[in-house]
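Listed after this line are the structures, all set down as structure tokens.
Every number in this text was worked out from the coordinates using simple rules, so none of it is lab data. Here the structure is a predicted model, which is why all the values come from computation and not from measurement. Cβ atoms are built from the backbone, for glycine too; each structure is taken alone.
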Structure 1
Amino acid sequence: MGALAFGRHTFDPARCELRTAGGAPVPLGQRAARLLQALIEAGGRVLSRDDLLRRAWPGQDIDDGNLRVQIAALRRALADDRALIGTVAGRGYLFAGRAERRAAARPRLPGPAPHLVGRVSAGPGLVDDVLARVAASRFVTLAGAPGIGKTALALAAAHRDGGTVAWAGLDAAGTEEGMLAIVAAALGCMPGQRWSSAAGLAARLPAAPRFAPALLVLDNCEHLADACSRLVETLLAQCPELRVLATSRQPLLASGETVLRVPALDLPPPGETDPARLAGSGAVALFVARAAVASTASPRASTPAGSMHDASTHVCSPDVASTAFLPDAADLMSIAAICRRLDGLPLAIELAAAQVPALGLRRIAAGLDDMLRLLQGPPGATTRHRTLRAALDWSHVLLPPAAQEALRRLARLPAWFTLDEAAAVLRPSQSAYEAIDSLAVLAAHSLLVVEHGHGARFRLLSTTRAYALSLGNS
């Protein structure tokens with residue numbers, strides 16, 4: 001959001017930092033900082049004693065003496081700018097200057113702009129499509145299966161967006177209050193406050209449009225879908241300039257929400273043998289790129305490029321990472337087969353490609369019969385992306401018991417199955433109507449593929465099926 005410049009000072013509300021114009025830090029207590037932010041936000045209006053007490057001591061019964069002490073401390077900190085904190089006898093205090101927002105630095109995002117390897121055929125059009133939808137509806141949810149690439153797509157869109165971006169990663173938020181605290185921090189609210197409702201947070205946001213970011217990204221909303229829905233509806237009503245991009249394994253079902261299902265990477269058709277067309281598919285391109293990186297970093301001895309079925313090449317210098325893995329036509333056919341087994345799922349493909357230096361393509365293909373054990377992520381990965389099982393565990397725990405049972409039972413069916421076949425395998429524990437509800441829940445959570453034609457057909461992704469079978473009848 002950037003710092004506010006006034007007189008001989010700058011003030012960063014997000015970090016609660018007061019500095020001189022030359023950049024030297026000025027000690028300022030949290031209470032005094034809250035008062036300064038409130039007065040600046042008021043834009044020259046007089047704030048009463050009660051207004052300021054609520055901002056600096058929310059929910060506490062504090063006498064006027066404490067307020068006077070903090071106003072005096074604020075004036076001392078401002079030194080030559082102390083006159084900017086004006087007193088209006090019998091009414092309260094006001095900020096007598098004008099605060100200008102400095103050009104914000106690059107938004108604090110969780111990483112650099114990702115190169116969406118494997119989505120070249122859809123992007124930059126895919127990212128542009130996301131931003132166009134956000135501009136049109138103000139609220140878009142990127143929904144999709146675990147590991148489909150929702151966060152990467154949101155991050156690419158955030159970097160490409162021309163406005164100020166606030167990013168709120170909700171992985172660690174276990175409650176609505178925790179979620180509100182993370183979002184409040186992303187929006188630049190004063191730290192140390194407790195938030196009990198979306199309305200309370202929205203009421204504290206600065207009214208002036210310059211205080212609101214152009215785009216708020218809410219990443220990983222599925223475990224707090226209802227709370228996120230309430231928050232977004234409230235923020236959009238309160239802040240007309242705000243746009244929201246969310247990622248979730250299920251739609252948030254909020255008013256005005258546009259849901260964009262993130263697709264799997266495109267796969268070459270079965271039987272394709274042309275090396276150029278194989279290499280041009282998104283899934284194969286991602287596998288080759290990630291295998292090249294893994295092969296460059298691998299300490300194993302190198303083998304000829306045409307021997308990928310037994311091991312992988314090894315290149316000592318990272319300067320030639322692009323040549324670390326040079327699959328021939330037979331290798332590309334094997335890679336395509338692996339990617340089909342993994343349904344074009346980016347996370348699964350990346351985890352499989354990382355095993356190339358140790359196992360080679362032939363052993364990877366054979367190991368997919370136990371894909372949950374094979375597809376282990378690096379130690380530095382986030383908890384839910386460290387293994388494919390961890391990503392699916394996260395989805396499974398969010399399901400109601402009936403849908404959890406349905407997932408285990410449906411894994412016994414063929415690749416594609418009908419509603420009647422699903423209802424049959426779910427009897428007698430679930431009636432026909434309950435079976436339909438379970439299928440709807442699994443589809444909403446991006447764990448079930450639905451194909452509409454003359455009659456609906458259903459399919460579990462191979463990774464989801466393997467996970468469900470591993471659960472057994474527990």
Structure 2
Amino acid sequence: MKFKTLNVDELANVMRDIRSDLTFMTTRTPKEAILVLVDSSSSMNETCYDSDDNMTRLDAVKQLFDNFATRSMAYNFHHVIGLVKFDSSVKTLHTFTETLETFKEHVHSLEANGCTVLYDALKRGMSQLKQVGEQFPDCRLRIICLTDGKDDGSMTEPDAVTTKLMSLNIVVDAIVVGKVDNNVLHGISNATGGCCFKPETSKAGLKLFEMETVLSLEMRKLKKKLDPSYIRSESILVALFANRGYDEKPEVVLPSGLNDKVTGTENALKKKIQESKSGRFLEKDKRLLEELKSLHCDPHPFCTVLPSESDFTFWKILMQGPPDTPYEDGVFELYCQFGADYPVKPPLVRFVTPVYHCNINSVGRICHNIFDRSYNAHITMREILDAVYGVLIVPEPQDPLDSILAEEYLTSRNKYEEEAKKNTEEVAGQSLDDMEKELLGEELPEKFIPSHLICPLTNKMFVDPVKNQEGTVYERKAIEKHLKSVLMCLDPKKSSCSLGRN
């Protein structure tokens with residue numbers, strides 16, 4: 001066997017796919033190609049925000065890009081990303097790649113000088129994305145433009161580049177920094193179905209690039225694109241601002257399965273078992289049947305599973321908030337979607353109800369290693385539900401999806417918990433019974449339950465029974481809540497209340 005000695009630095013460069021031409025390699029088919037345009041013109045040396053930190057616009061862009069790169073790598077999107085800077089000229093800093101390690105070095109080395117050939121930069125980005133689109137026809141194409149203002153010195157006309165972008169289905173997102181307005185760029189973004197953001201503070205800018213719908217188009221509801229024939233002049237692009245303004249956050253596309261009628265576990269099992277007798281039954285179907293059967297026979301004490309009537313691979317889940325947490329009086333709706341690769345790959349589990357939590361983002365993504373590095377094909381749905389429930393009990397601010405909330409948790413714990421409780425009351429205050437009735441309607445099962453299995457406080461079947469000294473059995477959560485209320489009534493510092501006497 002022959003061995004070849006390799007230079008470590010050369011090998012590192014090969015692995016990072018650093019190229020001088022416009023070709024690129026991927027380890028998987030990209031779902032989205034993003035060309036990042038960074039403004040390095042002289043005006044980027046001016047102060048960015050109305051604050052005492054004197055951060056320049058270029059420093060703000062560097063900070064925003066850091067957050068974009070870090071989050072994109074953490075989410076492991078199937079993306080390829082390229083980098084272009086523009087001032088008096090346009091220069092490609094890095095061709096499309098899956099890895100972003102070297103991007104930060106390029107951006108942090110930028111210095112502000114020259115004018116702002118913004119439209120020429122958009123034309124360059126369009127040209128490079130067009131090549132990706134030809135190689136991967138199903139790949140989404142997008143430009144993210146980080147700039148401080150108006151074009152200065154471009155040879156390209158804004159209406160011409162806009163109509164071309166629209167014809168190639170390239171979405172333009174713009175982030176405008178500094179005390180400036182750019183209504184033309186805003187118009188270009190909106191005409192192509194994209195968004196135009198103008199963060200007023202450093203914190204707002206960082207939060208922007210923690211939104212999954214900004215990092216990726218996969219879960220974003222795109223705006224309706226204009227008819228290219230309508231874009232006849234720059235003034236038409238400018239006029240769009242009056243009706244639309246700057247965006248705060250993109251709209252989310254939720255799975256169509258959320259509109260499906262759901263059923264109880266018993267009915268879903270009967271239907272699937274009947275289907276298994278008359279038709280082909282895949283290994284995935286067998287595993288799903290086992291999982292649902294297990295949750296039917298041994299239900300999670302705080303979760304109700306409601307499979308779709310028409311799609312056995314889509315479940316709605318109602319999760320009661322854990323006791324002694326800001327979420328204890330809430331009932332949260334989630335969905336679980338089993339993909340074609342399940343159980344080799346984990347199911348997609350997300351919250352539908354908004355949750356004020358540093359490990360749950362604005363579109364319901366949950367940060368827990370059971371969905372990535374700790375997952376294997378033997379992990380059960382009961383274990384996944386336990387893990388999600390555990391996230392509500394113990395936040396992990398050191399590994400957040402929302403760094404602003406993580407900072408609040410670490411520095412102002414009481415404020416964090418008060419806001420979480422307030423949010424729970426506002427969006428998750430409906431009772432479990434009411435939510436079940438709303439989702440199941442007339443199908444809500446009426447089952448005979450022996451009296452010795454019913455809690456005298458809740459009139460429901462026991463899930464987590466406990467026995468007192470007299471031998472009476474209660475539901476743990478119910479008796480704890482009852483005892484708390486009694487103790488509050490006995491506390492002279494609290495408002496008076498009447499207790500019934502035997």
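Work out which structure the value 3.2 belongs to, where distance in nm of label points 7 Å out along Cα→Cβ at positions 79 and 439 was derived from one of 1, 2. Here the read-out was taken from 2.
Here mean count of other Cβ atoms within 10 Å over residues 239-246 was calculated and came to 21.2; which of the structures 1, 2 was it taken from? Going through each structure in turn, the value belongs to 1. Structures 1, 2 were shown, and Kirkwood radius over Cα pairs in Å at 26.2 was computed from 2.
Between structures 1, 2, where is Kirkwood radius over Cα pairs in Å, for residues 343-414 alone highest?
On the way: 1: 13.5; 2: 12.8.
Greatest value across 1, 2: structure 1.
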